[in-house]
Structure 1
Amino acid sequence: MAETSIVWFRQDLRLADQAALAAAAAAGLVVPVYVLDDAAPGDWAIGGAQRWWLHHSLAALGAALAEAGAPLILRRGDAADEIARLAEEVGATRVHAIRHYEPWWKAAEAALGKRIALGLHDGYLLADPAAVRTGSGGRYRIFTPFWRALEQRMPPPAPAPAPKRIVGGGTVRSDRLEDWALLPNRPNWATGFDEWTPGEAGAQEALATFGEAIDGYEVDRNMPAKEGSSRLSPHLHHGEISPAAVWHAASRRGVGPAAFLREIGWRDFTSNLIDQIPDYADRNGRVAMDRMPWRSGAEADRDFAAWTRGQTGYPIVDAGMRQLWTSGWMHNRVRMITASFLIKHLLIDWRRGERWFWDTLVDADYGNNSVNWQWVAGSGVDSSPFGRIMAPLGQSAKFDAADYIRRWVPELAGLPDAAIHDPEEAGCTPTGYPAKLIGHREGRERALAAARSTLSESAAT
């Protein structure tokens, strides 16, 4: 008699190279389910931009599964409870799922595994980070040696095609996707998100488009005005394409993709860190940074609000923040510039910026978001020193961001390249564009003074 298995979908919303689905399909009858669990993550329930993406990705996944013969079941509530309840309804004896590393998913896996047989499969990363070990058997906390060790395990297994045959395990109650109200309404702030195509087909299209430009990635990824990055991050985060599929597609291009493959490895590294330090998004990796005198109060709140709206008086920062709000995404180089500006020029706690990105990025990932913010803040276990302060005006000119600024800060569109990076200094600030919240030198000196105070107090204790 065929076994009935549940496939628990989370951030792995695809049919191809989906080991949990393949295992269930090989065993017999398949009941696919996605549970919207907003309670388990606590403060880290998915933000507004991710919810927009999730709606469209689930719609695409549901259509693909229905066509294959196994309709997607939608439930809302505690994931372990809902899946255990579903197992009773359909007579399932086993649950298959892709292994995840966020602390709430690990807790849910442990709770569910006590109630029903649970098979966890690799597929969210290039390799299980717990298997990437030092010579003495320890875990890595620094990227470069981690990357070297991970490279020794590459290439990953070749991506498997979608199962040729999926037999559904019966019809049971399912929520309607529309009733989850994942899409914004009144107002619909996601009108600029139409540049994205969520879903497995959209991920394959993005990979094909990037493949035509991958040889220039090492240089072009730093140029905001160019389409030099892969734009695969939201597809990878939601699991619409496997990192193994991306790796093999990129590797076929020869030596050109080396820098890109390293970035895929960084994604593994960030999951490796949160696997070891589950609350990394909430606390400094370096204890000394607990003493940092972050600004607070009404003035800091006004500065933070200006940063979120793209009204800082620094064109490259404002362009990035407006791109984020409009499209749910921001160019990687500009992410670093905007984060550094908030942390160091404005001396505002990195966790406030991290939370803003969590709510507004379609690719907001618990590991990437927390590790990247701590890297910029100098607070992480592997990070840039706090005293390394990015000069946004210089970065803007160095990476030729003039046309990027013109697109996202239209009130500056008429300025020549020589003035657009710093119109205040050039004496040609258009009416309506704000003055700088703080001068570069003033902000830099304030940040360095705070760092000296923090480090000296830590040394004294």
Structure 2
Amino acid sequence: MADVCVIGAGPAGSTFAARMAQLGHHVHLIERQRFPRRHLGESLSPGVMTLLRAADMHETVAAAGFPAVKGVLVKWPDGPKLRADTGAKGLLVERGEFDLRLLERARTFGVEVWQPGIVRQQVWDGTRWRLTIDAGGTSKILDADFLADASGRRNAPRRQANRGPSTLALYGYWRGAALPELPRIEAGRDGWFWGVPLPDGTYNTLVFVDPAWFRSAPGATMVERFLKLIGGSGLMQDCHSVALIAPVRAVDATSYLSNNCVAPNQIQLGDAALAIDPISSSGVQKAIQSALSGAIVANTLLRRPEWTNAALDFYRAQLTDASERHRRWTAERYRDVADACDRPFWRQRSTTHTEMEPPPLRAIDARALATKPVELSSELEFISTPCLRGDFVSVGAALHHPRLASPLVFLGGRELAPLLQTLPPGKTPLQIAQSWSNRMPLESGMAIAGWLINHGILVERPDRSGLPL
């Protein structure tokens, strides 16, 4: 059993602390603020509950009865429309209550919570961490083998590499009559707007702009400029008798990636490690993902030191890949507006500065090739790469191919390299799936074969005689 200290009890910190306790470590969780408290990130993407289930933390959130996101009103260049969520798997939450429930669930796994607790000093003496904290009006010394920083953006600017243009988020909470019942997102001339109706009957309006542009926008004060922007949008359409219930606030919303997200004795989680563009509305989901994978990485560093390099490489690669994928996705969303509104805010964010991707393959139904022989692409390589195996990081054989965004070890829960490294050429997709029948159902085998064909991993085998097949 190792002693672990976690700084910050947001979704990333509480989830990581719970997982480390489940893995048998002694965990201290230090949070400087009292819960509940307001916090941005109130519209949760559908994947959040699935991730919380993996940490056995979903039931406490489900019991809160937070309303589901049934749809989002979108006003983008292709016109106003309702983007319905037929599965209604996203949630609208009061972040204070959401975070509190995760924290209390972490306690049930044996996590020792210090709240409010402020870290005054943290020192690595060569063998262990020594933290001096203020908690409950007294000073306390905590010793730890491993330190996790989940303190959010507060300390991030000192260690980040920006992944996009500087972005400022301004927001204010309202009460009133006829407030919207669905979230709203809208593209403006020099920024974009986001409205979130909350379970307590309040409504959060946000605007995302370039900070330099905002400083020169019309209005004598920050509040006046914010109100003018919100008033020019459709976020408050049909509302009346409305009033702000808290001061307008501004926060940095620039995307970034930490330059030092992990080391043998420490790790950064959530926004302390990676912040993605808020237009994706999946910051909480990404934070919890980092906590789940970070716990496996930390467990490996503590219990399997021989795999230290693999664990470090895995976590760095995971965050870098996530940052790049989100950057490309968000650039497409900004490009949709830049093509219709040639303004600096949109142009700057619609460029990814990445190498051109290969053209997409035409989708092929593997069943249509059931009688045609296939073989592995000549461009396919098998390389060693870090991967997750159970509660640890190890090294496995991965598929490397120009049409794969990153090396691939698993597909549909199946390890691919053992399936393909001994694959004889000239088999049909059906025969290949049948050869895997001792490892998976035929339907699963056909699905994997179809995916490999559609991604250029399996290609139709030419007739070696030179005659058409």
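Throughout, read-outs are computed from the coordinates displayed, never taken from laboratory work. Predicted model only: the values in this text are computed from it and were never measured. Cβ atoms are built from the backbone, for glycine too; each structure is taken alone.
Of note:
- At a computed 1.9 (distance in nm of label points 7 Å out along Cα→Cβ at positions 246 and 390), which of 1, 2: 1
- P(r) over Cα pairs in 10 Å bins from 0, in percent from the coordinates reads 4, 19, 29, 26, 15, 6, 1, 0; which among 1, 2: 1
- Comparison across structures 1, 2 (criterion: FRET efficiency 1/(1 + (r/R0)^6) of positions 238 and 326 (r between Cβ atoms, R0 = 30 Å, to 0.05)) gives the highest value for 1.
- Highest-scoring label, criterion being relative contact order in percent (Cα under 8 Å, 6 or more apart), among 1, 2: 1
- Value 20.2, calculated as mean count of other Cβ atoms within 10 Å over residues 94-101, assigned to which of 1, 2: 2
- Origin of the value 3, 15, 22, 19, 14, 10, 7, 4, 3, 2, 1, where P(r) over Cα pairs in 5 Å bins from 0, in percent, for residues 270-341 alone was derived from one of 1, 2: 2
- Identity of the structure behind -13500 (criterion: helix-only ellipticity at 222 nm (-39500 (n - 2.57) for each DSSP H run of 4 or more, over all residues; to 500), calculated), options 1, 2: 1
- Among candidates 1, 2, the computation of FRET efficiency 1/(1 + (r/R0)^6) of positions 78 and 334 (r between Cβ atoms, R0 = 25 Å, to 0.05) that gave 0.95 used structure 2.
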